[in-house]
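Dropping the structures in below, format is structure tokens.
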Structure P
Amino acid sequence: MSVHTDIALPQTLSDLIRTRDEVVTLITKAHETFDEAKARAESIGRYTLSMEVLPRVGLNQAIREIDRKSWRAAFDLAGFNQIWDAKAIADFEESIRLNPAPFTDAAVRGTFMDLLPRRDEFFARGLVRTFRMLSGNYKRHENAAFEVPRKLICGYWCRPSFSSDSHMLVNDSARGDEFRDFMRVVWTLTDRAFDPRAIVAEVQSQWQQFGEYRDQYIRLIPYRNQNVHIHILSEHLRDRINGVIAEFYGEQAVASKRKRAA
């Protein structure tokens, strides 16, 4: 089951690479100009130029930050924020935290030629990991397949608002990653662009107005004990979720489970 058919246009990434190179060139020239100004100022006296007028970070650190932001932008353009779960995103962030690879044409081509064909694999792995974390009533041992039920109960997904105990908010501190990953899967499998901030805002708005969030696919009911009850309303959506799980483990694993349950 392939859920991704579009990839970022090559010229989009090429534009990003070209812009990065232009920025690095300008930043390098700026640092060279400051170095020249500092050297000339020394003829007037030591410390003539105060620290406030000099660059706050060195050239290499500035270029690393440019590369870090460029990699983030590239992965966003390629749609990885919609297919990666929270752990995959955290791993990516860690990989660019200290010494990101230079954002060059060769590095980008090598990285995306390796990763783009594996987008379905990443999505499936993240989906399986997401649903394994959500509810204990259908977990199995690590190498066994499972099926997602129509109803899930997720603890600490919501919390009362500071202004009103009756106004429930998405719990963005304890279990925000689980909420994000669940909604990412739902939005991806229902062919909707994933915008986590807009989704949280809409969910919270409906919770405040109606006491629950509901669309044609899912229903989310928050409770004062901070549990959220998830009802998967669409059998087509549940079939797609379980289809991804089946392909991830192999059809035989799920078929065997169904036979034992019959």
Structure Q
Amino acid sequence: MKYFQSRYLLLIIFTLLLISCNSKKNLTPEALEVNAIDVPPGTIKVNDTLYVDRVPVTNLMYNEFLDNLENYWSMKKHERMQFYPRYDLSQDTVFQPWTGNTRLYMEATYEDPKATVNKQLKLGEYSKNPRYSYHPVINISKFQAELFCLWRSDLSNAVYAIRSKSENKRARFPFKVNYRLPTQEEMLSVENELKGRERVRYYQDDIYSAMASTLTFKELQENGNMIILELKEIAQNGTYLPLFNVPLQFYDEAQLKTGFRCVCEVDKK
């Protein structure tokens, strides 16, 4: 029963990312834009072929990734998914129990859940407690981040195919999406581009406080702009501090944890 509940929960999460379930009267113009049906889940448009995550990847999404590795997704499954139909795809084909990979699951989990996030909080509680679901995932490696991007690409393309019952309906969505880690130079350019459009917001407060918990960080994800936290982020060529134009205010550099966000390349054939 766990497996079936999990797969439908995951499909619901991605569907909500594809088409916002919020009432349109409560959404800003920016939020309406980024929740458009042709915008890859969780992203903001940079140009016609490049999108970027509005917020760093959250504990909620990383835990769903881990669940998929345990139950539904593997590198062998990844190879098969490249040949799945582009529309009228069955959920049961994608979320087939016992098609995960235990080795990959172990490699993607946190090495030390007892590592300290701050003086009062351990990583295990931070990563699993529902109060921190919308907070940024931290303390993972570049390999783990790249594996997440690969899985996310597969799942997003599969969800497009599941939600499309015909070729015409499939044409509403991007032809194909590919999530990956950005380069440092690319993110500098993206930040400056979106800042010029007034689409960048800086959150310079305590990231790991339960007092600011679910509501605050859920709102940050839904406001339609790219949110930059006092957090280092993983890139293809190392880690970077995305506060290019704003000095640190809450943390000093030695206190910064490392998270990541994806950029998404869109094929619009």
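A short reminder: the numbers here are calculations on the coordinates, not readings from a lab. Since we're looking at a predicted model, the values are computed, not measured. Cβ atoms are built from the backbone, for glycine too; each structure is taken alone.
Miscellaneous remarks
- In terms of distance in nm of label points 7 Å out along Cα→Cβ at positions 43 and 67, the structure with the greatest value among P, Q is P.
- Relative contact order in percent (Cα under 8 Å, 6 or more apart) - structure with the largest value, from P, Q: Q
- Origin of the derived value 5.5 (distance in nm of label points 7 Å out along Cα→Cβ at positions 107 and 211; candidates P, Q): P
- Computed 66 for percent of Cα pairs over 15 Å apart, for residues 123-186 alone - originating structure among P, Q: Q
- With respect to distance in nm of label points 7 Å out along Cα→Cβ at positions 91 and 195, the largest value across structures P, Q is given by Q.
- Source structure of the calculated read-out (helix-only ellipticity at 222 nm (-39500 (n - 2.57) for each DSSP H run of 4 or more, over all residues; to 500), -18500) within P, Q: P.
- Which entry (P, Q) yields the derived value 135 for volume of the Cα convex hull per residue in Å³: Q
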